[in-house]
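Each structure below appears as structure tokens.
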Structure I
Amino acid sequence: MNMNLSYEKNMILNLLERNPDMGKTAVMKTLFFLKEVKKINLNYDFSIYTYGPYSADVSEDVDELISEGSITSTMYPYQNYIGYELNVSEKVKSNIEHLDDIGTRAITEILSFIHGKSAKDLELYSTIIYINNLYLKNTWKKDAQSIVRKVKEIKPHFSEEIITEAYKTLKVQDYIAG
């Protein structure tokens, strides 16, 4: 078995080792948080998508890890869609290359933050971070209201009150800059 993995694939394995049974969406959002909030150098580009920030490269890495047998994917019905539980396969568990202290601390903190949050919550939090960072990158004038309005425009199924509360939570966590 080739355990000479990219840093990104190794990050996915470490993440699943620490937090078994994650779904694909949760893995996607956690990697987004690690890159955008904790500034972990992951070679993934995210763009806004149906369920918040998305990277085709993350999907590709997860699919490759599944096809090479490094992680297992178990399908399960969930309300009105099909979900997947991802886990590190038994044959790989003892060969995972552990991360440095910075990577380990970042995973611990993000997993603690997302604990108990639904995929819908993660969609909202990650979208707020994405929009906030977009405003900063483009040096657009921003305040809490402009971010909330933009997120509401992209995600009309969330109320302004819920978006505002999520924004405040991220601000308190120091997960959004500016």
Structure II
Amino acid sequence: MLPLGTPAPAFRLPEPSSGRLIGLEDFPMAPALVVAFICNHCPYVKHLRGALAAFARDVGENGAVMIAINSNDPVRYPADAPERMVEEAAAAGWQFPYLFDADQSVARAYRAACTPDFFVFGRDRRLAYRGQFDESRPGNGKPVTGADLRAAVNAVLAGVAPAERQIPSIGCNIKWRPGNEPDYFAHT
């Protein structure tokens, strides 16, 4: 996992719905920045689909920004192709930028392992949290609350460190292009 305190790896990626390139530098005043690695087809992401839209709206009211990135290989997983991202964002009501990482370099830089995978950076753009949305999983019967991620963002907004205990995300592995699997992936 990316160590806490690590500066946010820079990126500039296309947003299929608008055709714009979006990067961290586009949100210089955000007191908290959430970078989420998601995709269209993963059942774990589908389980959080509506909650992601509500979460982004809620934290946005306090100035935090959420950016989602899809790093999956669209050749082997056509449901995650850029044009399908546009459809999914519209259907899910996602108002946050949903970007496409075609060469998977951003997922590698963040050491993202699965979808969903969440990273919270403070105003200084240093990593304060990396972990799960909450303890709900498809089929476990626990409500989707976003409790873990909300607590982390609220702590950052309050100027304090999030809880020391951070539970890694669980989900579908990022779908790496053949031969593009990062070294750290072998250990997850």
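Readers should treat all values here as calculations from the given coordinates under stated rules, not as data from a laboratory. Please read these numbers as outputs of a predicted model, since none were measured by experiment. Cβ atoms are built from the backbone, for glycine too; each structure is taken alone.
Which one of I, II has distance in nm of label points 7 Å out along Cα→Cβ at positions 35 and 51, as calculated from the coordinates, equal to 1.7?
I
Can you rank I, II by distance in nm of label points 7 Å out along Cα→Cβ at positions 19 and 155 and just name the one with the largest value?
II
Assign the value 16, 41, 38, 5, calculated as P(r) over Cα pairs in 10 Å bins from 0, in percent, for residues 75-138 alone, to the correct structure from I, II.
II
Thinking of I, II, which structure, once helix-only ellipticity at 222 nm (-39500 (n - 2.57) for each DSSP H run of 4 or more, over all residues; to 500) is computed, gives back -7500?
The structure behind it is II.
Given a computed value of 1.8 for distance in nm of label points 7 Å out along Cα→Cβ at positions 43 and 67, which structure among I, II does it belong to?
The structure behind it is I.
For which of I, II does Rg and Dmax of the Cα atoms in Å, for residues 27-122 alone, calculated from the coordinates, equal 12.8, 39?
Answer for the origin of the read-out: II.
For relative contact order in percent (Cα under 8 Å, 6 or more apart), which structure out of I, II has the highest calculated value?
Checked I, II; max of relative contact order in percent (Cα under 8 Å, 6 or more apart) sits with II.
Among the shown structures I, II, from which was the value 9, 37, 34, 16, 3, 0 of P(r) over Cα pairs in 10 Å bins from 0, in percent calculated?
I
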